[in-house]
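Just below sit the structures, each encoded as structure tokens.
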Structure I
Amino acid sequence: MGGTMDGTKQRRRGDTRQRIQDVALELFAKQGYEKTSLREIAERLDVTKAALYYHFKTKEEIIVSLFEDLTKPIEDLIGWGERQPQTLETKQEIIRRYSQTLSEVAPLFQFMQENQATVRELSIGEMFRHRTMGMRDIIIDPDADLVDQTRCISALFTMHAGMFVLRDVEGDPEDKRRAILEVAIDLVTQAHTGSRKA
């Protein structure tokens, strides 16, 4: 019976942590990181500040934990990609998986886009750059010429920018994601085959 109670407590604790992250991200995205206080987050959750402090002492701890939790699949993808042969099929699969991962963490990327100055000051800015460089390294052929390397980097930025540029365009979000993915895959394919337009 004690084991069940502990398991239940553990789940509840995990749920509370996730609820704090979700509410904080919603408030950060809506009114900005700087203008959101821990007190507001606690009030929105209907918990005391002490209960919030049990999980997170600062807003930075919340956003860093969100970033680490939500971008763990990107780290996993980089690890997977490093173990694969550098074939066109591998690169295309990496881009497909990255696209899916980005769509699942869209609120975090929206926060990062709208709070760029804050992101630069927080440790997540450096973590994001590190993960982006990891993605770059597994899709770029280091022996490719500069144009083809630029195509690969452009594929990544197409996916990042596309999430925001197309956000206000009419249409189904999944259709927009597929359109962005198609452009990114085209860029990686061109880079891999070394094709040029005269």
Structure II
Amino acid sequence: MPLSQTQPNSEFDLRGINHLALVCRDMDETVTFYRDVMGMPLVKTIELPNNGGQHFFFDIGNGDCLAFFWFPNAPEAAPGVASPAAVPGVGDLATAHGSMNHVAFDVDASKMEEYVEKLKAKGLKPTQILNHDDSKWQVAKAMHPGVFVRSVYFMDPNGILLEFAAWTRTFAPEEAMHTPARAIDRAKYVEAATV
């Protein structure tokens, strides 16, 4: 499903994501999860020079890859800083500036319920299916014409938040009209959230 009816990129002929590189704590556990549980083919493995670790690539479809580094000297995970401390609706989703908040894999909307059951059968704890809309809480209990994406969230063994997402409609130009927040707006947003 096309996301919008906007013009193509006028500066660069981008064709999507080549790969997204994340950091894992245990490459063997990561391979077991992404290859064996998620079904993503492991397509390239690299031993970094000078015993600097490993870099592995998984095929996620459409010519895109999800890659993982394993660094023997990497700092421990910092939930709530470098990754969300919880899944949406359960806890705080905020992460630090420059962090990678979550990875959303595009799936067919008609398979969402089936995939939730598959995740549960594989021992994972996915959220309920969330129907994201433009309401105050941005989630609807049931599908309606304003729902723009359906999502289910779950964690990988590294504490990385993953999402299966399915677009449900095309975006209109007027759906990208909010004024971007600036760093100096932070206090205003924090104060409004505590009221």
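Each reported figure results from applying straightforward, stated rules to the coordinates on display, with no laboratory input. What you are looking at is a predicted structure, and each value in this text was computed from that prediction instead of being measured. Cβ atoms are built from the backbone, for glycine too; each structure is taken alone.
Odds and ends about this structure:
- Here P(r) over Cα pairs in 10 Å bins from 0, in percent was derived from just one of the structures I, II, and that gives 7, 27, 36, 23, 6, 0; the source is II.
- Which of I, II yields 1.5 [distance in nm of label points 7 Å out along Cα→Cβ at positions 106 and 178, calculated]: I
- Source structure (of I, II) for semi-axes √(5λ) of the Cα gyration tensor in Å, for residues 122-169 alone, computed value 23, 10, 9: II
- Given -26500 for helix-only ellipticity at 222 nm (-39500 (n - 2.57) for each DSSP H run of 4 or more, over all residues; to 500), calculated: source structure among I, II: I
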